[in-house]
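Some structures to go through are shown next.
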Structure P
Amino acid sequence: MLEAHEFNKSILRAYDIRGVVGQTLYNIDAERLGNIFASSFKGVTKTIIVCRDGRLSSADLVNSLKKGLFESGADVIDIGLGPSPMLYYAANHLKSDGAIMVTGSHNPADHNGFKIMKGTVPFFGKDILDIGVRGLKRDWNYSQGSLQDNYIEDDYIQTLLKSTKINNLKKNLKVVWDPGNGAAGEIIKKLINFLPGKHIIINEKIDGSFPAHHPDPTDPKNLEEIISIVKSKKFDVGVAFDGDGDRLGVVSESGTIIWGDQIVALLSQEVLKDKPNSPIIADVKASQSLFNEIKRLGGIPVMWKTGHSFIKSKMKEISAPLAGEMSGHIFFSDRYYGYDDGIYAALRVLELINDNYTLDDFLKKLPKTFSTQEIKINCSDATKFNIISELSKLLDKEGLNVNKIDGLRVQKKSGWWLLRASNTQAVLVARIEADCEDSLKELKEELIYYLNKFDLSFS
């Protein structure tokens, strides 16, 4: 009789599977995931694509995953080492029945996990939880599939180029690229050979120990090197990526960081020229000024849940050409496939820069607001959702105006504050935005007041 398999409950997240290697995530988890996922196709041989990032644990995990898929009847296509968007491209291009990316995304080097697709749509939510249930029920079978390699790097790069207006780039455009030792390094190294202008790539060597900096382009300290180069060498723009290349960070010619919601505001201009009255999606952490800007440009602003799977599903549901998150996930179905691709989004940003238009010019046109960036408050996976639930009840009792799409976004006349449980880390995530510094201070004090009720705070 097959042995039941128990996944650590903490790794089965809302929109993917993620844990700490050797503590909550093991090779046997990858193998059983392969068994269960392949068996979910009910006896029909299916084609499953796999890919891995450059983390030190990813090679072993992908091999275990392939073993499980193969042993449970899947025809497995391994596209090698690359960014998550390359896997999404392969799933659409090769029309596979499923796809699994082995990646720890933007998390620390000892973390890893799996992003899953069934067909060309995200596999998440209840489906992720069902994997745990099926493991306990020994609900998988054994039947031989097949294994093959198909390295599609060059096809992916050509698709990136064909889906953008490369000829619109000014010939002297100067760009600094920072893959951050992540999985996008080799792709970007090849890509820039096709682009006009002057291009510098730093930290291009794929190294799962991330020697240059942590692979998260939303943290200002991880952008210090690229900011320094942009300013000292007088470049037009710097673009940075996370560990698996689906998140984008952008730095203007003055070294100013352009945050995720500002990137969406920038890109909305061109998209809404071509597709007026279209819905544009942003996550619950985004600035109110972004939603106002989308409306001003003739679009329909849509606030939605944070998380790449949630956003992609909502895009399909309402036929949105563009979506984005504060985390730097930027999603295009306009001229593209409708998934988050940091490299493609970078090319779309470059499209907008010409002789009469700079990123600093764009920033000057945005309404002035006062805000924090993401504030991460350490909180165990076991308690973070309970705290949000209890605080929700308290805020309702006090009659506050609360948006509960994802966490708690409390709206005041002077601005808003947000508190939500992260689906990827053992933290609560907060953000505050106000119309002036005094209001920002007041809203911050209000949030701290409520956090103190749960013995939590931040500086």
Structure Q
Amino acid sequence: MINIKYITIFSLVVVLPYVFHLYNVLLCVLKLIKHGGKMIKSILKTLSIAFISFSFTIISTVATAEITINWPSIWVGKDSKTTVISELVNEFNAANEGQIKVVIEAQTDYDIYAQKLTAMIATGKLPDVFTVGTELMDTLYRSGKGMNLASHIGSDSHWNDVYPDNALESNMKDGEIFALPYELFVTPVTYNKKLLKAAGYDEFPDNYDDFFKMCQAVTDTGKVCTSQMTGKNAWTSMLWYSQALASAGGPDIYEKGLDDPAYVKAFEIMKEMYNYTTSDAIGADAGVSGGHFLNERTAVFMNGPWFIARYTTDGIEGLHANIGVAPAPMLSGGEGAPGGYVGGRQSSLAAGKQSDPKKEEAIVKFLKWLTTPDNVARLSYSSGAMFIVKADLPNDMDRLFTEMNSQIGDAPYVAPIFLNGIGSLAVSKEFPQALSALALGEVTPEGAVQMLKDAQ
């Protein structure tokens, strides 16, 4: 993309002087033509030199025109990565001033962004740089509209230096890489120690029988036990369902299919959980669900590590000091194991296919900047988010982040969340409706599973 300011500068500084120069040369030709062929040849030689110089000037001016990279980013607004992402983009632009400029296009709603991205993939009009969730990876591969990064990766040692073994291969299909694995997540239980203590609990229960006894005790104190939701993708409640599913059926539950009784059992747990949630849980989105916990109206909440920073920035005074993290409860007689976690890849970095090799090189340069270990460490430190890129994190990381990492290190498994593990976009989209119908008493746990089956 040629910046208009460079066209203006080109016209005033380069073109006009050469026009006057050529005009004067032509006048000389007319005056001196009578003096013979030698003089004409000399003048023509001068014209040739001027033309060649003029051509090289045009080429040079166009070649140095600023390349603009558009990036529709969800890491804006209240997202915990917003500040550092903005800093990284500004630093990159300053280092490449006049050559490359990255422009962030704010996307404040993930679901709307995912819908836009789905439409862009279908039409082939992809952004220059974008993040893609696991649920859209296969769609991106099949479209053939993304930039194949394999050749850039193969010829540059940067990628092998910053990525663990086989990490890049996990995003490879038929020798092509259309996305770089980037953000990871796990989903611990976060709980308010003060509210649990008031209910007679110093530790978080490790099984669902004791968990629901604790919920009743919290209710008896006048507080609400859990933050739940059914709106949009039912994100925080879907995480609870994923935990219950892995506990009931084991970490390989998705390989067993929807006929496995674990899917019904997990919905039974969710139905019971909705007896101990807020009155506005039906139809609520993640902002409502998280807001209750941030304001100490609920005692238990589940989200990813990126939410850790919000306990300080958006929570009531003193909230962070009262927060504990723990693995989800286990189901007695289930095929899971104590301490098991769920999580997976949150997002990968991708780019749209480019016809201009220079723009492609500029995009790759920016992707390298985002995957530089020092920059990734800054992101992780400020937000609590986890990344697959190798980075040395400082010793003074947030206490909750450190505790969570310790639990993950001891975890017998990290199973996929339902949205990623089920392997069907139609089924994952049906989940909020099935959960809502269950919570309202319109279907049984068996009926909720049937709704998922019908969506296949």
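Each value in this text was obtained by applying a stated rule to the coordinates, not by laboratory testing. Predicted model, so just to flag it, every value in this text is computed and none were measured. Cβ atoms are built from the backbone, for glycine too; each structure is taken alone.
In table form, for the structure just shown:
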| read-out | value |
| --- | --- |
| If mean count of other Cβ atoms within 10 Å over residues 155-162 is computed and equals 17.0, the structure in P, Q | P |
| Parent structure of the calculated result -0.45, -0.55, given that log10 I(q)/I(0) by the Debye sum over Cα atoms at q = 0.07, 0.08 Å⁻¹ is the read-out and P, Q the choices | Q |
| Origin of the derived value -10500 (helix-only ellipticity at 222 nm (-39500 (n - 2.57) for each DSSP H run of 4 or more, over all residues; to 500); candidates P, Q) | P |
| Label whose coordinates, when relative contact order in percent (Cα under 8 Å, 6 or more apart) is calculated, return 21 (choices P, Q) | Q |
| Computed 2.8 for distance in nm of label points 7 Å out along Cα→Cβ at positions 179 and 267 - originating structure among P, Q | Q |
| Structure responsible for 3.2, with distance in nm of label points 7 Å out along Cα→Cβ at positions 363 and 387 calculated and labels P, Q on offer | P |
| Origin of the value 16.5, where mean count of other Cβ atoms within 10 Å over residues 187-194 was derived from one of P, Q | P |
